[in-house]
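Taken together, the values in this text are just the output of simple stated rules run on the coordinates, not laboratory data. Just so you know, these numbers come straight off a predicted model, no measurement behind them. Cβ atoms are built from the backbone, for glycine too; each structure is taken alone.
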Structure 1
Amino acid sequence: MIIYFEDLQKDFNSRSKELMNKKLYIQNELSQIDTLLNHNLYDVKTSFIGESTNSYTPKIDILAKIFSTIKYGWDTFTSSYEQYFFNEKENDFIPFKKDKDITQEQLDSFNERHIKYHKQGSEFAKYVLWLKKGENKSELIKRNTSELSHKQKMLILYYLGLDILEHDKTSMSKLLFHLLELNEDNTRKYLSYVANGKNEVRTEKNLTKVKLLFEKFGFLGLSNTIQKDIDMLK
């Protein structure tokens, strides 16, 4: 289960809303996160036979939930975390290639797990950056987290079943500009691509982004429909 930035943000605000000194609480949160990211340096114990073990467990519940999952894909998680932390840009997950010692089914299952570790890394980086930006402010300001491209927003409208294709493209592009501030010329262009085939709008990356968003908010039927469309692109 992926814990998204919005969920982390909501959890932090619920824990800190009654506090007088939120800045200190932010600093403590960042300290706990630093310990998580460098947990291999802490609580290392050596058994009587010389084996090293790490008994680290995060003190904050939501961090413990994240750690209990991503510790099995630590390198994938930290790589994605660092990519977003330093560039503030999500990178696509690069699937592992098949080895002669595993079956295709095992590889698919392995990659499916690591896609989640990869996504958790970027979501966690968003949270840490948000905390750091709030460290020097009296209050944390909620940032715009949709990070949806114009093309992805068009796909969302299409899969939600809105009749965006049943009307004149020029008129629809003008309406969407006033509603969502989407560029008219690009909207008119993208309307020709949202429904079928593989094109600059219906890419695997865009469809996956929309699928995960629907999945997050409980639109499982739509998520399954998009997954079928993604499979048809391959």
Structure 2
Amino acid sequence: MAQETEPAGETREVTGIVGREGPALVETERGNELVFQLFPWRADRGKVSLSRLSVVTQTHEPIETWFDRLSPGAPVSIRGFLPDWESSHGLVMTAWLGPARDPALAAAVQRWNRDQSLRHPAFKAFDYDIDTDQFSVTARWSGKPMQLVIERPEREPLQAIADLAARLFDDSEVWDMRIESWLRREMPDSGVADCVRLKRVTVSGRDRVELLYDDGDALGGRNLIAEIDLGRDVIVTVDVIG
């Protein structure tokens, strides 16, 4: 259980959804402190807040125990105090109350679960990486397997980016020829155009697509990144990295 803490402000019961990051254990001069976030959350069955609430408490329990209790997306109930309840930083947890059964958070849980899944007819089911907030799947580019990564867009719907990726892959042979021509024109003496191997495609938006290539040792074991703007249908640049 969380170590009992003397309240410095009004203590309330708080229910909320554990954030994507889950819990972490931080060593301080006062001992081990458990930190995590709730989003969304509400206090004393009041209005649901869509801000992120940071929570901290001292604990003597192993972090594995808290990983089980505070899995990302789980609805939980705690007791704690916050000097300024208009703020959303630094709630001190005084008691762990367990899994929450809060109807007002049910819709938020459904949205959270939906936001972590992505399927598309061209690629089937994507894997979700909670640490990077990215979706990935093994796909075939010009008939060869490689990794497709979709980053969560800021402005467009996630499914729209998956549709964009499907159209990109449909034209993969065309893009292969265009990038090969670019390399022969811009790097004529390197021989890299005959050696590159595509490893990963990352789609972040209509104007932000990156193709990561292995140089095939033509440049001493380095990588190349081709940047594509699908909105303008152009290769923006090809950079050598590493």
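When FRET efficiency 1/(1 + (r/R0)^6) of positions 62 and 118 (r between Cβ atoms, R0 = 25 Å, to 0.05) is calculated for each of the structures 1, 2, the largest result comes from 1.
Once distance in nm of label points 7 Å out along Cα→Cβ at positions 70 and 206 is computed for every structure in 1, 2, the highest value turns out to be that of 2. With distance in nm of label points 7 Å out along Cα→Cβ at positions 134 and 222 derived from the coordinates and found to be 2.2, which of 1, 2 does the value describe? Checking each candidate, the match is 2. Figure out for me which of the structures 1, 2 the number 2.3 belongs to, where distance in nm of label points 7 Å out along Cα→Cβ at positions 126 and 158 was derived from the coordinates. The structure behind it is 1. Comparing 1, 2, where is distance in nm of label points 7 Å out along Cα→Cβ at positions 78 and 198 highest? When distance in nm of label points 7 Å out along Cα→Cβ at positions 78 and 198 is computed for each of 1, 2, structure 2 gives the biggest number.
Check the numbers for relative contact order in percent (Cα under 8 Å, 6 or more apart) across 1, 2 and tell me which is largest. Structure 1 comes out on top.
A value of -6000 was computed for helix-only ellipticity at 222 nm (-39500 (n - 2.57) for each DSSP H run of 4 or more, over all residues; to 500); which of 1, 2 is the source structure? Walk me through the numbers before you get to the answer.
On the way: 1: -19000; 2: -6000.
That value comes from structure 2.
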